[in-house]
Structures are given as structure tokens and as C-alpha cells.
Structure P
Amino acid sequence: MTIHVVNDRDPEAWDDFIKMFPSSGPFHTRAWTECFKSERMTPLYLRFLSGDQPIGAIAGLVIDPKITILRGIDRKLSFFSGPALVQMNSALIRDCMLSLNRYAQDQGFTSLISSARDYPYAYDWGDSKVHLQTIQEMIVDLREPWERIRERMRKSIPEQARKAERSGVTFHEARDASMLPQLLYLLENTMSRNKRKSGNSFSPYYLPHLAEKPLSKLSESNIARFFVARKGPEVLCVLLVFAFSKRAYALLIGCSDEGYRLRAPALVWFNAIRNLKTEGMESLNLAGGNAFAKISLGAERRTCTGSVSPYLKGPVRNLIFQTYRWGDNLIAHVPHVRGRNSNEA
């Protein structure tokens with residue numbers, strides 16, 4: 001099959017267009033991608049065509065180097081997830097990725113990155129020099145009847161949800177950014193609690209290019225859902241989920257100590273899963289992390305596949321790029337020497 005990759009001519013209608021592909025999710029949307037737009041990152045929307053027939057789509061970012069003159073050796077094409085296609089079989093995914101690789105080369109990009117996030121499909125690149133990457137994510141299958149979904153949960157989840165309700169905890173859903181500051185505040189407590197218990201720390205900005213400013217914009221988008229547990233006026237627990245078409249991705253959850261004591265997370269998760277099922281979602285990705293806790297919510301471990309093609313411009317430019325990267329990292333790690341007139345701590 002001959003596949004052509006073309007720039008989308010109507011980004012405003014992109015989210016309506018990608019709904020035609022059942023595997024499309026939040027990471028394929030304009031609502032997600034535009035939130036990362038900056039001086040160095042430009043959103044890009046691509047269609048895969050067989051003849052004149054669209055067979056897939058993908059959204060991502062053109063990432064330029066800090067210094068314009070270095071575009072010849074360091075200009076990346078980065079996608080948040082693999083392509084959404086009419087059929088998610090390994091042969092079609094491979095053919096589309098090979099076409100995407102040719103497009104990246106023709107457009108002068110030096111590397112092509114396709115994240116494995118929320119892409120539970122296997123594929124390969126044949127004989128091409130590409131680094132395949134796999135990660136394990138926990139996904140709740142919402143296609144089955146609610147009774148079956150509930151059976152896959154540990155019995156303690158609905159029991160804890162009922163106990164939280166009897167303690168006066170109530171569940172709410174919000175679709176505006178007003179809950180983000182509260183989520184970040186509660187997330188600090190969750191991170192501290194996790195570090196005390198396990199000794200491990202984590203960053204809320206674990207997805208590629210995610211930072212405080214894009215997260216703020218994302219919370220204002222039409223794909224954001226805040227699931228909230230309250231007791232009276234007090235917010236105990238907040239879960240942030242991004243949902244589009246038939247896929248949902250749980251990004252962050254934060255809870256207070258009182259919320260943990262009253263079992264607010266169980267109430268939030270139980271009702272969020274039920275609401276997303278009712279909304280028509282077919283999968284909820286709980287990402288990686290604490291597998292035991294996510295299995296208790298009915299999630300199953302799935303292998304998600306991504307790839308990196310770092311040598312699109314040949315060995316000479318690659319060598320120059322590696323030298324530049326080595327020097328840049330060296331400078332970044334050299335201690336700064338303060339002059340006598342500097343302000344001292």
C-alpha cells in the first residue's frame with residue numbers, strides 16, 4: 001500500500017476529523033497539542049492518505065533548537081502517541097510509521113520521536129534503523145458491561161466508596177480550570193506521603209514537554225475532566241482526566257491526609273470510572289506506577305509501543321549533533337563561579 005503524509009489544511013476542524021478513527025484519544029487532539037505551543041514548539045497535524053482516502057492521523061510538535069543556526073543538526077518531530085488509524089493492525093501501523101519517517105526526512109528533520117503513551121499496539125519497523133521503545137501502562141477496559149467492570153475491581157473499592165459516602169464525603173465532576181490550583185496543592189501532599197511511605201519521589205510533569213504552563217492551558221481545554229471529593233466546603237481529593245472520543249487518560253490525582261482517612265480516593269476512582277463508562281469511553285489509562293493499586297481498580301497491564309528515529313540526516317550530521325549535545329551538557333554541569341561583586345547567598 002502506498003501511503004502519503006500531508007499537512008492538514010484545516011486545524012480548526014482537526015478534532016472533528018480525527019473522531020472518524022476509533023483509536024483516537026486525547027493525545028491526538030488539537031485541544032491537547034495547542035497547549036504546548038511556544039517559541040520553540042510548533043503544533044503539527046498530519047493526515048495519512050491511501051490515494052485520496054484518509055486512513056489515519058497524528059498530531060505533534062516541531063521542536064526547534066535554542067539557537068536558530070543549529071536547525072540543520074537539531075530539529076525534532078515529536079508526537080505524543082502513535083497514529084490513530086482506520087484499523088489498528090501491526091502491518092498498517094508499520095507502513096504509516098515508515099511513511100512518516102520518509103516525510104520527516106524530506107522535510108529536513110533530524111529526528112522523529114513517537115511516544116509510547118496510551119498506544120497499546122505492537123508494531124515493528126522492519127529493517128529500518130529505529131529504536132523501538134516499550135512501556136507498561138495500566139488500562140481499564142470500559143467496553144464491557146458495568147457489572148463486569150465492577151467485578152474486576154477489588155471488593156474493597158466499592159466498600160470504601162460507600163464508607164466515604166456514609167462519612168459525608170460527596171462526589172462531583174467539574175469541567176473548568178478552577179480546580180487546578182486545588183489539585184496541585186493536594187498533589188504536594190500526595191507526593192510527600194508517597195515519599196514517606198516508599199522513599200520514592202515523582203514529578204507531576206512526567207509526560208514529554210509537560211510543564212506548569214501547558215498544564216494550566218490543558219486544564220482549560222474541553223477534554224479536561226476534574227473528579228472531586230468534598231466534605232462540606234472542604235476539597236479532599238481531585239483527579240484530573242483527559243477524555244476524547246472513546247479513550248481517557250488519568251493524568252494526576254491529589255488527596256489530603258483527611259481525604260485518605262475518609263477513603264476519598266476510592267470514592268473518586270469508583271465514580272470517575274462509572275461516569276466515563278456512561279459517557280461512552282471504552283478505555284481509561286491509569287498510566288504506570290503503583291501496579292497493585294491500579295489492578296485493584298480493575299486495570300490490566302498493557303505494553304505500549306513507541307519509537308525514536310534519531311539519525312535522519314545521516315552519519316556526518318549525527319556526529320556533529322552528538323558533539324554539540326556533549327558540549328551543551330558539559331556547559332550545563334559546570335559550576336558557575338561567582339565574581340566578587342555578585343550577590344552572595
Structure Q
Amino acid sequence: MGSSGVEALKSAFSAASSANEMATLVVVAGVVIELVALFVFAKGTPRAEKVFLILGSVLVVLGVAGEYVFSGRVAALGAQLQQLSDQRVAALGAGQARDHRIATQAAAHAADLGVTVDNLQGFVTAKERVADSRLAELKKFVAVNNARNAALIRQFETDEARLEIARNKALATNSARTAAVIAELERDKSDLNKARDDALSAAVGTKKDLADMTTLLNQESALRQQMIAVLTPRDFSSQQQAVLRARLSAFAPMRVDIITFGDTREIASFGQKLAETLQLAGWRPKVWAAIGASGNVVGVPIFTRKASSPTVEAAASALEGALSAQQISAKKLGHFEGADFPTAVIGPPPGGDTADIRVFVGAKQ
């Protein structure tokens with residue numbers, strides 16, 4: 001039976017169940033009307049007969065009501081059983097489709113190998129013949145090699161026996177000559193040992209020379225890198241400026257005095273670049289150039305005014321850490337007092353109005 005016939009049976013079953021429920025309700029209604037007529041129209045009926053009629057009608061009503069209730073439950077259970085049956089049928093259909101797909105794939109793989117149901121036995125037989133042929137060739141190759149090895153072993157044993165006979169004959173007939181040969185062999189052994197020791201000593205010396213040369217080359221490379229680092233002007237890329245701005249903007253608008261020591265272009269240029277970077281971070285830098293007093297200022301020493309606020313000290317420490325992180329030799333050294341600079345400078349006089357942070361820019365370290 002097809003799916004359309006099954007659906008038609010389901011529809012007929014549902015319609016019959018509904019008609020059964022309606023018929024049950026009609027019977028209940030008829031019994032109720034009968035009870036009403038019994039109370040209203042049966043005036044002359046004996047009391048005992050009336051009681052039995054009422055009791056019988058009540059039992060009929062209860063029976064019909066129970067039939068209606070339980071028939072509804074039976075219909076619901078039938079629907080559930082039908083649903084479970086449909087699910088089982090769907091699962092079996094899916095499994096059948098999966099098996100069919102696997103069988104189709106297996107047939108396709110067999111077709112790729114040129115195997116069908118008709119020639120399967122021949123295909124297996126041909127493969128077995130190929131395997132047997134290769135196994136026979138392998139056994140033949142192993143047998144030939146075994147025979148060759150056995151012949152070599154016999155030849156070796158024969159040669160060994162001949163050598164032993166010759167050695168014994170030489171020892172028996174010419175022991176003095178043999179002793180001389182043995183002594184010469186001993187001398188040759190001693191010479192070989194000496195040559196080996198000399199070679200080992202030379203190898204050790206060569207390794208030491210190589211290690212010394214490697215150390216010297218590494219030192220020269222490090223010195224070259226140091227020279228390149230010293231000769232390369234200090235500068236800040238846009239990425240480095242962004243990093244410094246992120247680390248120092250929390251202390252804006254911090255005032256800072258920058259004094260360059262030295263008359264090289266690198267010192268002056270780096271002092272201006274440092275001021276520009278601090279301005280990007282929201283600081284308020286001012287730049288002066290010391291007059292003829294480079295002294296021993298190297299790197300970027302950082303000073304703070306004595307008895308400055310904790311914020312000033314924290315800002316100076318943050319400046320030191322930010323510059324050091326960018327491979328700039330910076331160090332927070334100590335404190336200064338008063339408003340005057342320690343040397344004459346080029347630029348507008350501070351007039352007693354100096355910042356609490358003072359940065360010296362000296363030669364590159």
C-alpha cells in the first residue's frame with residue numbers, strides 16, 4: 001500500500017472516531033431525556049419501579065460516559081502509536097537510503113577497479129596469481145643470495161685456513177725473520193701511535209685556534225655593532241612617539257626644561273625631537289643650548305627640583321622608563337635647587353621661572 005492509501009486510512013479512522021464520540025453523546029442525551037420524562041410524566045408509576053428505572057438509567061449514563069471517556073483515550077493512544085509507527089518507518093527508510101548509498105559507492109569503487117559481480121572471482125584470482133608470482137621471485141632472490149653468501153663463507157674459511165698454515169710454516173722455518181718482522185711491526189705501531197698523538201694534538205690546537213678566532217670575530221662584531229650604535233643619530237620614529245605619548249600623557253601638562261650640552265648636530269636635533277615628542281604627550285617642554293660647557297654630560301640625565309611633589313617624581317621616573325624602553329640611555333640622577341641653570345644657555349632667560357623637571361641631553365652613550 002502506498003503513502004496515499006495510508007493517509008486515506010488515517011483520515012477514515014479519524015472520521016469514524018469522531019462519529020463514535022458523537023453517537024455516544026446522542027445516547028447520553030437520550031438517557032437524560034428519558035430521566036426527565038420519568039420524573040415529569042410517570043406520576044402513577046410505583047415507587048419501586050421508578051427507583052429501578054432511575055437506577056438503570058443512571059448506570060446506562062455512567063456506562064456511556066465511561067465509553068466516551070475511554071474511547072477518547074483509546075483514540076489518543078492510537079494516535080501516539082501511529083506517530084511512533086511513522087517515526088520507525090521514517091527511520092527504517094533513512095537507514096535503507098543510507099545502505100543504498102553505501103552500496104552505490106561500493107559499486108562505483110568496484111567499477112573504478114574494473115570489478116563487477118560477474119568477474120569478481122577472476123579479479124581475485126588474478127590478484128592472487130600476481131602475489132604468488134612476486135612471492136616466488138622473492139624466494140628465488142633469497143635463495144640466490146643465500147647460495148652466494150654460503151660460497152663466500154666457504155671461500156673465506158679456505159683462505160683463513162691457508163693463511164693459518166702459511167703463518168705456522170713461517171714461524172717454524174724462520175723464527176728470527178719473524179721476530180724481526182714483529183719488531184718492525186711494533187716500531188711501525190709506535191710510529192703510528194706517535195703520529196696519531198701528534199694529529200690529535202694538532203687537532204686540539206686547531207680547535208683552540210678556531211675558538212680564539214671565533215671569539216675574536218664575535219668581539220669585532222660586537223665592537224662594530226657598538227660603533228654603529230654610537231654613530232647612528234638618536235631619533236624617534238612615529239611608532240616610538242606613539243608609545244612615548246601613551247606612557248607619558250597621564251602626567252600632562254607637565255613642564256620640563258631641556259638643556260643640550262655639546263655643539264654636534266646630533267645632540268641639538270635629538271633635543272628638539274625629544275621636545276616634539278613630549279609636546280605630543282601633552283607636556284610643556286622648553287629647550288635651551290648650553291654655551292661652551294659640554295662637560296662630561298653623556299646620555300640623557302634627568303633631575304627634579306628638591307622637595308617636588310610626588311606627581312613630579314613619578315613623571316620623571318616615567319620619562320626615564322619610557323626613554324630606556326626605546327634604547328635611549330636615560331637615567332634619573334638626583335635633585336637640583338634654585339631657579340638658575342648650572343651653565344649659561346642660548347635662548348630666552350628663564351627669569352627664575354623654571355620647571356620642576358630638568359633634562360640634560362649630552363653625547364650619545
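Computed from the coordinates by the stated procedures, all read-outs in this text should not be read as laboratory data. The shown structure was predicted, so the numbers you read here are calculated from the model rather than taken from an experiment. Cβ atoms are built from the backbone, for glycine too; each structure is taken alone.
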task: Could you tell me which structure in P, Q was used to calculate Kirkwood radius over Cα pairs in Å, for residues 82-137 alone as 12.1?
output: P
- line: Candidates P, Q; semi-axes √(5λ) of the Cα gyration tensor in Å computed = 100, 74, 21; producing structure is Q
- line: mean count of other Cβ atoms within 10 Å over residues 50-57: greatest across P, Q for structure P
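Hey, helix-only ellipticity at 222 nm (-39500 (n - 2.57) for each DSSP H run of 4 or more, over all residues; to 500) derived from one of P, Q reads -10000; which structure?
It was calculated from structure P.
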- request: Identify the structure, out of P, Q, from whose coordinates relative contact order in percent (Cα under 8 Å, 6 or more apart) was calculated to give 13.
  value: Q
task: For structures P, Q, calculate distance in nm of label points 7 Å out along Cα→Cβ at positions 194 and 234 and state which one comes out highest.
output: Q
